[in-house]
1. Have a look at P, Q and say which one yields 0.85 for FRET efficiency 1/(1 + (r/R0)^6) of positions 20 and 44 (r between Cβ atoms, R0 = 30 Å, to 0.05), as calculated.
2. Work out which structure the value -3000 belongs to, where helix-only ellipticity at 222 nm (-39500 (n - 2.57) for each DSSP H run of 4 or more, over all residues; to 500) was derived from one of P, Q.
3. Comparing relative contact order in percent (Cα under 8 Å, 6 or more apart) across P, Q, which is largest?
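Only the coordinates and a few stated rules stand behind these numbers; no lab work does. The shown structure was predicted, so the numbers you read here are calculated from the model rather than taken from an experiment. Cβ atoms are built from the backbone, for glycine too; each structure is taken alone.
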Structure P
Amino acid sequence: MDKYEQYERVFNHFDSNGDRKISPSELQQCVEAMGGRQQLSLSEAEKAVEFLDADGDGQLGLEDFVRFVEGGGEEEKENDLKEAFKMYEEMDGCGYITPKSLKNMLSRLGQSKTVDECKMMIAHFDINGDGVLTFDEFRVMMM
């Protein structure tokens, strides 16, 4: 699965009414679900949508959403990756992503995988061969 497909899955997850658009309130829910210290008020979400909205309909299409996710400097991207990593590893709280925690997170995003499939996904990016993903391995996977 490439990065664009991952963005599309996240987009579809937060497109709660299925209209292929992310409204400011849906964008706010997306940022809140990512957790961490960063919160987005409805007015901030409205401003973000207004800034990124390519076709002027007051909502984000998939391309607009990708620009939102990829926006920001390198430090912001690093922080976003750390927050995403925490979402995956938080289930076990062990500091790395296990096949079980990957399976659980993917199912929350609407993608059903077996533990064995998750082991194979992890093995592809598991640089040191320990069967789990550290943050550095996760970063390589997400780039």
Structure Q
Amino acid sequence: MIRYLVPLLLLCPGPAAAQAIQPGNWDLKSTAVELVIPGTSGFLLRMMRGKSKTEHKCIAPDQARAGIAALLVPDPKAKCRVESSVVADGRIAQAMVCPQKEGGTFRAVRSGSYTAAGFTARMTMAGQTPKGATRIVLDQTAVRTAATCRR
């Protein structure tokens, strides 16, 4: 279950209020900072720490008008429910609950800052798995990488 959860949550931003952004290609990078995953070897956890996963998003002009929210949309496959989302004055504060395939939920809390150029945030996910309490901390950044999207 965890091998599916980590990549999904690495890329699982939540909704936000509008902040104008430029259309084009954007990279959303999530880097594992802390991993407590029962049943996973210490060696594997050490290998995963510091590793990054990047999601490439093409933001069309109509999406860009929606603002920073275009970058902070949860992956529909995650089926996360946003509990709270405050995106104002350059600050992000979000909390969501994501169901797990094997039952139970993970709570994800994100805090950080944003500008029209992107965002920087820390996400902490915690929940109970059949093997015990799990905690994953990620540093996330979003930056525009090109005026046009790669196809």
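1. On the way: P: 0.85; Q: 0.10.
Only structure P yields this read-out.
2. Working: P: -18500; Q: -3000.
Only structure Q yields this read-out.
3. Q
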